[in-house]
Structure 1
Amino acid sequence: MSAPPSVTRTIALCSIANLINAADRIIMPIAIVPMTDEFKWNLHWQGWILSSFAFGYISSQILGSGAARKYGGKRVLTCAVFLWSLSTLLTPVVAPSLVLLILSRTLLGFGEGLGLPTVYHIFANNVPIEERSKAFSYLVSFGTIGQTIASLVCPHFPWPWMFYVFGIMGMLWVILWLIFYKETTEPLVLSMEEETGFFPKVSMTGVQWVAFFKSWPLWSIYIAHFAMNWSNYVIMHWLPTYLSRNLGASNESMSLTAVPYIANVLVGIAAGHCADFLIRHRSTVLSVRRLMTAVGLVGPGVFILFFSGVQHLPLAVILISISMGLCATNSAGHLSNHSEVAPHHSGVTFAISNTLATIPGIVCGPLTAELVTQSHGRWYPVFIIAALINFVGAIIYCSHSSAAPVL
């Protein structure tokens, strides 16, 4: 049974919002190369500029899930996209001032931090359960498409126009969202056994906050998400700099940074369909979630180690593309597991998970700069740590995860 048009429209609009979200996030790692040449920032200041996004992002995750329940997903997502698009537009204006630039990046993170928990809230109330893996896979994959587009086009723009183009796109999305998304005043409240298969209504009734931190199945998701994001932040923040400074990539060949994101899109969509196929053909939900998460953590960890030992630019791009592609299977793994272990509270559990998983975004910028500096320009410690964290996350998730409700 195909999803109703309103559901398809909701998934499409939210996925496009995530496309813009991810594109805005990837602009600075690309722009920081020519901006550093212009403003003469050292490696440590580059690290703090890249990490300042995460300070805003970590502060608004749980706020986003609570605000969506109180004020409605439409209002909160409108405000979120407006905030991060405004910050993107202002970045070239404030760039000469490090303080204002860091504040602008923090505002960007704050707006984007409101986004995904709100989308989880919207999906939990509107998306049929049989469409769930595909919905989350398209959501995540559209984010990767945004990163791909930004990686392809931004190296060919003067750096201020990187921010102007995507900031304007965000403002246009706000207009389309206000016109085409119709928020229901009565969210669908159906049991998962009913024929229509919708998620139950998200509610905090009778659940204390401590309950979100007492369960190993929830902690296994939080830890897997943390591990995935550690290597993702290293790659997202530093890949353009690494390719440029260490492997001699020119401005024209910087578009190669799009290849890992293309691989991520293709594998992510395929993984979502594969997971739904396995579940429909009597594989247990838990076994599918564990399989997808194991592939999505162990695989990238192995290939990021191979990547660290390569000095040939095309081969390095191939290896990091395989790593990023395999990472996309997490969308059908632990990222889809929230609605099984916390069907009434998936927006909250995702907000907590994404908050904890933003810690790498804060730490990886300054820590990478320090490790590279102390290692006299060598990046091996950075990649070894990322791989080890991935392996530990996979072990914990596969041994402690569950597909049964715990909240």
Structure 2
Amino acid sequence: MDTLKKILIAILAISFMVFITFFGRLPALRKTPIAWLHRLLWIHFPNLVVSIDQRLTGGRVTGSLSWIYNRLMYDRHPTIVIFFLLIMTVSEYMYLPNIWPKIGLFTKFTASIAVIMPYVFLYLACSADPGYITRENHAYHMSLYPYDYTLFHPGNECRTCRFLKPARSKHCDVCKRCIARADHHCVFINSCVGYGNHHWFLLLLLSTCVLATYGGILGLYLMTSKIKEDYPMWTIWPAKDLEFSDYLAVWGWGIQGDISVGAATLLALLTSPLIWALFLYTLFLIYCGTTTNESMKWTDYKEDMRDGYAFRRPLAPNRPRDLRLEPLCPRWPSSPEHIILATQDAQPPGNDRNYPGEGEWENVWDLKSVDNLYDMGFWHNLGDVFFSDYTVDDGTGEPPAERRPRGRSISTKSGYPQ
């Protein structure tokens, strides 16, 4: 029983820290206890430790730890990838040799596929070009997506790469490159997630979800079968006449019978919800026609709108455009209807900057009145993730310069952004 408690406490503590670390900064959870715990664990507590260390050692200890942390999280190196591989391989080494003689041929076949697939997709996600923008392919990436004149405006130059930033791109401070349709930098693949490898990252998450769930359920089934050999009336759900402490004691006995399989099964069962949550959130962003980077921008815009700092005015469908700054995007069936800007003084943008558009500026108070130019519906959004040069054919035959928005309002999809 003590062994079971120690294993459960260790796995739950690790799972809790991972959950807070990965989900505490999500825009949808910004005003929840999860975000508060993230700030407590990763901002307030480290600041307290730094202040104590400043008094005791002049900051030498925390300075060294900060260097190690920044090296791990903000420099490109395979350390976290190796750590991820070790978690999988050690768990499988503890698990597979003991359960292999106990399972049938079909289960061996499906288990082999479940084990192999995460390694395949991890390799593909790590090795694929995430969408690095270079001088040679810059024109191509400029033609992929139109500027929405809200999150992305034409004419902005990357101060590091020294070329115009294509719509939906972002400069990664870790990769030191601009990334097309940048989602986020992932330390678990030692690369960015972007236009070139987003689909491999999604399949990596899905295959890891399947592996963890499969291993947890199979281990649970084998442990239950073993327990039933000595307790024929045993069920996986606690019986009404059985005390919960006795129920846990029987599980502890079952785990101690094969501690390596029991520990790997508990690890799989307790971590699989975290992996499923990350996969479903990534899929939800695709459903919304946005990326992690863009969702954070939308959340900032929501705050500006609520405070009265956001303004918009119409864009003419046949407005003249500088094709060097804003080339046509033949594959995309929509173009912006408004320009939206946020000011610093809650006053409409001045005329001295010669902003595009016509008519008077008006306040934008809510995301409900804003169309997401990049949301073409879930299946088209998914096709854009999985296939390069995916064309969303709307069947209108309109020239790109005259296409109007066909994306949905940011707020029409429940829960985004909160």
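The table for this structure:
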| quantity | calculated |
| --- | --- |
| Value -16500, calculated as helix-only ellipticity at 222 nm (-39500 (n - 2.57) for each DSSP H run of 4 or more, over all residues; to 500), assigned to which of 1, 2 | 2 |
| Volume of the Cα convex hull per residue in Å³ - highest-scoring structure of 1, 2 | 2 |
| When mean count of other Cβ atoms within 10 Å over residues 31-38 is computed for each of 1, 2, the largest belongs to | 1 |
| Test item: P(r) over Cα pairs in 5 Å bins from 0, in percent, for residues 39-142 alone calculated as 2, 9, 10, 12, 10, 10, 11, 11, 10, 8, 4, 2, 0, pick one of 1, 2 | 2 |
| Structure (1, 2) behind the derived value 25 of relative contact order in percent (Cα under 8 Å, 6 or more apart) | 1 |
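We did not get these values from a lab; they are worked out from the coordinates using the rules stated. Note that the structure is predicted; figures quoted are calculated from it, not measured. Cβ atoms are built from the backbone, for glycine too; each structure is taken alone.
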